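The following blocks contain the structures, represented as structure tokens.
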Structure 1
């Protein structure tokens, strides 16, 4: 891997760590439940991006399975929350 690619991956990892910190603040302080759910979804996207970058950096695709499973679980939790909000609005 070239040094420019390693530098770019390192820069992306730093930016992802910063965005993870910001979404963690929103998760803890969020004024409403939907804000917290959106921040939790964004947190899982950041984790998936981090796993993808680490796979590229270490040239090992073994961890991509973790990212796929996390994406499926995140999607299902978003659908479940939307269904919960829909049922709550009908009452």
Structure 2
């Protein structure tokens, strides 16, 4: 069952260059897949505490106050890529 869930998670994010989420396992899968990850933490800082401990100062992990802010940052970065022809 665990393998099925992992494969399902990978299918959901497959093909993207970036990921916007508020889920720890999605952050990990996205990061391990080489994606730029924009995440929103909860009020307990679950994601921030884990990521600050295990993956500090990563340029490919971007923390935001809300999912809307994370999505806006991802869209802005995507627009910058499109403007640069990447």
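Here P(r) over Cα pairs in 5 Å bins from 0, in percent was derived from just one of the structures 1, 2, and that gives 3, 13, 18, 18, 18, 12, 9, 5, 3, 1, 1, 0; the source is 1. Suppose distance in nm of label points 7 Å out along Cα→Cβ at positions 51 and 67 works out to 0.9; of 1, 2, which structure was it derived from? Working through the options, I get structure 1. Assuming -17000 is helix-only ellipticity at 222 nm (-39500 (n - 2.57) for each DSSP H run of 4 or more, over all residues; to 500) as calculated from a single structure, say which of 1, 2 it is. Considering all the candidates, the number was obtained from 2. Supply the structure label, taken from 1, 2, corresponding to mean count of other Cβ atoms within 10 Å over residues 19-26 with the calculated value 17.1. It must be structure 2, since only it matches.
Computed from the coordinates by the stated procedures, all read-outs in this text should not be read as laboratory data. This structure is a prediction, so every number in the text was calculated from the model and none was measured. Cβ atoms are built from the backbone, for glycine too; each structure is taken alone.
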